[in-house]
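Chemist: Got some structures for you, see below.
Values quoted throughout were computed directly from the atomic coordinates according to the rules given, and no laboratory measurement underlies them. The structure displayed is predicted, hence computed values, not measured ones. Cβ atoms are built from the backbone, for glycine too; each structure is taken alone.
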Structure 1
């Protein structure tokens, strides 16, 4: 939660605690919250519950993307760019989409090509690799949100690894 919807991470943690997620831990000021699984509630239902709680508490309409530890771990298996020649993890990011895009939404970016930058859509994730950095790339969250009509949030590869390290301790 950055930009115009600023929420202090301590306030966000307190909200999760109030919802019964006692081990919620935030990571950097961007809305990353790591917690252990809570019962049998599916991630999609948890997303809706958290969105509603954020709206009620902070008066912000914010899409919440929930990923299980397993889904986060699977990023290492589905990431098509880890084997790139001279792979640089600082040039890698994943856009976590709120919902899996439809075939029609995917078709809207099927022929997009901005070399040397690359992207692959895999389920609810868009893997982006920009060998020259993200400074001038068109391939980032706003581009895909606008072009495809999706909601997403991006995290660089280093942040993803850190989040997984925190999650392993839960």
Structure 2
């Protein structure tokens, strides 16, 4: 039994919202012909859509070990979304790049994320969206994650926070 006087559980609600978001992502992607969505796909494919990356860079981007990044990479290869090749300058380095199917999958992921973002924005007011953005940013205490979050633009209608330049769009 909890001794906390406030029964509100932000973390529980955040976890449920994430679970719902991931289910909607998977359903939307399945409707577009990509029925094999995995949780690491969105971050991985958006990075690789911009440029090929080494397994080490992929791990750093995902916040996982190289071993875990290799597992993600192998999953993408097995599904036909990525290929790998040794780096031209460093044979110890393995670079991951998208295949044409991987580019199509990445484009679908980017479109679905934009669609889901628009749907949330349409259900709440601009002030509520700005408040949610502020609460989510305030809940991030890990410096590395906060640095990554600082590169995420605030809601379009939210005024830029002059007191917090790290919250400015990149």
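Chemist: Work out distance in nm of label points 7 Å out along Cα→Cβ at positions 55 and 79 for each of structures 1, 2, then name the structure with the largest result. Write down the numbers at each step before the final one.
Modeler: On the way: 1: 3.5; 2: 1.9.
With respect to distance in nm of label points 7 Å out along Cα→Cβ at positions 55 and 79, the highest-scoring structure among 1, 2 is 1.
Chemist: Which of 1, 2 yields 0.65 for FRET efficiency 1/(1 + (r/R0)^6) of positions 71 and 119 (r between Cβ atoms, R0 = 35 Å, to 0.05), as computed?
Modeler: Numbers: 1: 1.00; 2: 0.65.
Going label by label, the one that fits is 2.
Chemist: Given that percent of Cα pairs over 28 Å apart, derived from a single structure, equals 23, which label among 1, 2 identifies that structure?
Modeler: Details: 1: 23; 2: 34.
The value was obtained from structure 1.
Chemist: One of 1, 2 was used to compute helix-only ellipticity at 222 nm (-39500 (n - 2.57) for each DSSP H run of 4 or more, over all residues; to 500), and the result was -18500. Which label is that?
Modeler: Working: 1: -10500; 2: -18500.
Going label by label, the one that fits is 2.
Chemist: For mean count of other Cβ atoms within 10 Å over residues 7-14, the calculated result is 9.8, so let me know which of 1, 2 that is.
Modeler: Values: 1: 15.1; 2: 9.8.
Attributed to the structure labelled 2.
Chemist: Using FRET efficiency 1/(1 + (r/R0)^6) of positions 15 and 95 (r between Cβ atoms, R0 = 30 Å, to 0.05), single out the structure from 1, 2 with the greatest value.
Modeler: Details: 1: 0.80; 2: 0.30.
Going through 1, 2 one by one, FRET efficiency 1/(1 + (r/R0)^6) of positions 15 and 95 (r between Cβ atoms, R0 = 30 Å, to 0.05) is largest in 1.
Chemist: One of 1, 2 was used to calculate distance in nm of label points 7 Å out along Cα→Cβ at positions 87 and 151, giving 3.2; which? Please list the in-between numbers first.
Modeler: Values: 1: 3.2; 2: 1.8.
Structure 1 accounts for this read-out.
Chemist: Have a look at 1, 2 and say which one yields 16 for relative contact order in percent (Cα under 8 Å, 6 or more apart), as calculated.
Modeler: On the way: 1: 22; 2: 16.
So the calculation was done on 2.
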